[in-house]
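Structures follow.
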Structure 1
């Protein structure tokens, strides 16, 4: 069984998959963190921006839709990652494992 894992690790496609998946996940994580920290920094240093009512005389302020946007963006980017993982990364993983099994059986 250890030979099987060594074959997978030796496969250049495995390292390419690892690089692609890592780069993509760091990109999405960076986007979420940038948006989230920007939101927090505005709350900390310019709270009046989010305290401004959307419509004059109403209770709902800009902070509510912006906060919802931050949450929804996180869900959306998670969905983007899952979609790409299911359609691209999983197929590459399957191909790598199939190749390693063929070499293991030979």
Structure 2
């Protein structure tokens, strides 16, 4: 069975990235909204009115069919972001203090 028949609203890039058709949306981003924020398909549709229900449901189906791999990728991305944040020598508060007009 081909990927297209399993997920008719999705395309898979050469690097294995699942996207919603020819849109800018990667499945992992919508999966993250569902996984981390608990958004239902209906809430995702409210947040992304340019998507159709079939597209969102296909993305969530793909997520559940590949949940281990996608959840691992989301965790790795979060860990990389945390590592980059730790490299920042100044805190947000310290950076804000440096803004012109912010000092007492």
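Nothing in this text is a laboratory measurement; each read-out follows from the coordinates by a stated rule. These numbers were taken from a predicted model, which means no experiment stands behind them. Cβ atoms are built from the backbone, for glycine too; each structure is taken alone.
Observations, loosely collected:
- Value 39, calculated as relative contact order in percent (Cα under 8 Å, 6 or more apart), assigned to which of 1, 2: 1
- Comparison of 1, 2 by mean count of other Cβ atoms within 10 Å over residues 26-33 - largest value held by: 2
- In this comparison of 1, 2, the computed figure 48, 13, 7 for semi-axes √(5λ) of the Cα gyration tensor in Å is attributed to 1.
- For FRET efficiency 1/(1 + (r/R0)^6) of positions 10 and 58 (r between Cβ atoms, R0 = 41 Å, to 0.05) computed as 0.05, the structure of 1, 2 it came from: 1
- Looking across 1, 2, the calculation of helix-only ellipticity at 222 nm (-39500 (n - 2.57) for each DSSP H run of 4 or more, over all residues; to 500) that yields -27500 traces back to 1.
- Value 2.1, calculated as distance in nm of label points 7 Å out along Cα→Cβ at positions 18 and 50, assigned to which of 1, 2: 2
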